[in-house]
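Next come the structures, one after another.
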Structure I
Amino acid sequence: MNKISILIPVYNEKDSLLELVKQVEDVDFGMEKEIILIDDCSTDGTKKIYSTIPHKVLYHQKNMGKGAALRTGLKAATGNIIIIQDADLEYNPQDYKPLVHLIVTDSADVVYGSRLADSRNNGNFLLLSYLANKALTFLTRILYGVYMTDMETCYKAFRADFIKDIQIKSNRFDFEPEITAKILKKDARFLEVPITYNARQVHQGKKITWKDGVQAVWTLFKYRFFD
């Protein structure tokens with residue numbers, strides 16, 4: 001019997017969290033579903049919301065970053081399928097279904113939801129984020145010899161036994177290039193499917209900066225040539 005674990009790292013998302021959780025709850029996979037929220041030491045009042053959410057909540061005592069939150073979530077996950085979900089409203093949880101289908105049918109070990117594979121999203125990106133994503137994805141193709149369109153996407157679905165066998169070291173947003181590098185070096189059966197996307201602005205809480213882009217480049221090179 002398949003069971004899906006949805007990991008939601010949370011840091012200062014009081015304005016979007018309840019709506020996001022409702023959207024995740026509304027997705028019908030036809031299988032058991034486990035929602036795990038990992039609070040990365042929120043300070044904006046987010047913690048007051050958890051008493052109204054009937055799901056497992058894990059807490060960090062200090063802010064450590066998305067990668068660290070996902071490590072915590074992976075240890076607690078009991079499903080045989082793992083999905084990553086940001087706590088904002090940039091992604092539509094209904095888009096999970098084709099990703100999960102490819103895992104359930106044993107067509108892939110890892111499936112990414114690509115924002116850049118759907119031309120309807122072209123006007124939804126911040127320009128600098130769009131250019132950075134294109135550049136980082138192109139670099140990934142060159143370094144790892146695989147065709148992909150959106151390395152930095154949040155939506156990633158995994159066979160649980162596959163991702164839990166990978167040691168994740170990154171604490172921040174460099175989780176994305178690290179996990180991509182490691183699954184490709186492990187010869188994962190990798191697929192992408194188009195998903196929708198609605199980028200939020202910096203004033204709405206967008207947390208990634210140019211420094212994270214520089215770190216992503218270094219991470220891709222590091223794990224290409226070193227463990």
Structure II
Amino acid sequence: MEAVKSPDCKLSVVFARDAPVGLILRRGPSKWVQLILWDTSRDRFTDGAWFHGRIYEDRCNLSPDGRLFVYFCHGGHSRPGYSDSWTAVSRPPWLFALGLWPWGTTYGGGGRFMDSRTLVLNIGPGAPLKTHPDHPAKGLNVCADDSITYSPHPSNPEGLEGVDWSGRDQKGGLVYSRSGVLFRAVNDRLPGHEIADFRHRKPEPTSAPEWARKPL
């Protein structure tokens with residue numbers, strides 16, 4: 001039986017297509033998001049960045065090999081030379097921007113990887129693809145397509161009752177979250193087995209390690 005209390009956070013997961021990698025976006029307390037890397041073959045987890053603001057999971061994507069993460073976020077305020085929202089590429093589970101496109105609105109933004117080095121941004125064809133000068137995205141093939149308006153990671157496509165998020169891992173297994181706890185269903189039936197509990201955490205922002213800052 002599942003025993004889940006203290007719904008102080010919610011989870012959503014972005015999966016890589018060709019590698020046993022998932023990236024958990026843990027939201028909570030209010031206005032804080034933590035990134036957690038998930039080795040789906042062994043159910044091992046690596047804590048990453050804390051972000052004060054909103055990351056829009058429906059506009060995020062992992063590269064097929066799981067080594068790069070494109071995300072769209074709203075940081076709450078503008079800084080000189082930046083905007084209050086932006087699309088960026090990083091090495092998960094960190095958010096250090098190897099490429100960054102200032103946006104300035106919460107409409108649009110984000111993107112999808114077509115392969116491990118080709119990124120399609122969710123902006124209109126012909127729109128400028130100019131990056132921030134300190135985050136040039138060198139080494140990526142970048143193009144634009146404003147038809148990316150659907151969610152590549154819907155929150156609960158299985159329509160499970162009482163679930164915050166559900167999805168399928170690389171082996172087709174049904175996994176889901178409820179109030180900050182991650183579960184794996186048994187033969188697609190609930191209740192499932194608990195994989196990990198991420199409820200009782202407090203923001204602990206830290207700088208990205210050197211390997212996550214290396215240029216593309």
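When Cα Rg over 2.2 N^0.38 Å is computed for each of I, II, the one that comes out at 0.95 is I.
Quick check: 16.4, 47 is what I get for Rg and Dmax of the Cα atoms in Å, for residues 30-157 alone, calculated from one of I, II. Which structure matches? It traces back to I. Here distance in nm of label points 7 Å out along Cα→Cβ at positions 62 and 134 was derived from just one of the structures I, II, and that gives 2.9; the source is II. Once relative contact order in percent (Cα under 8 Å, 6 or more apart) is computed for every structure in I, II, the highest value turns out to be that of I. Among the shown structures I, II, from which was the value -10500 of helix-only ellipticity at 222 nm (-39500 (n - 2.57) for each DSSP H run of 4 or more, over all residues; to 500) calculated? Here the read-out was taken from I.
No value in this document is a laboratory result; all are computed from the given coordinates. Nothing here was measured: the structure is a model prediction, and the numbers come from that model. Cβ atoms are built from the backbone, for glycine too; each structure is taken alone.
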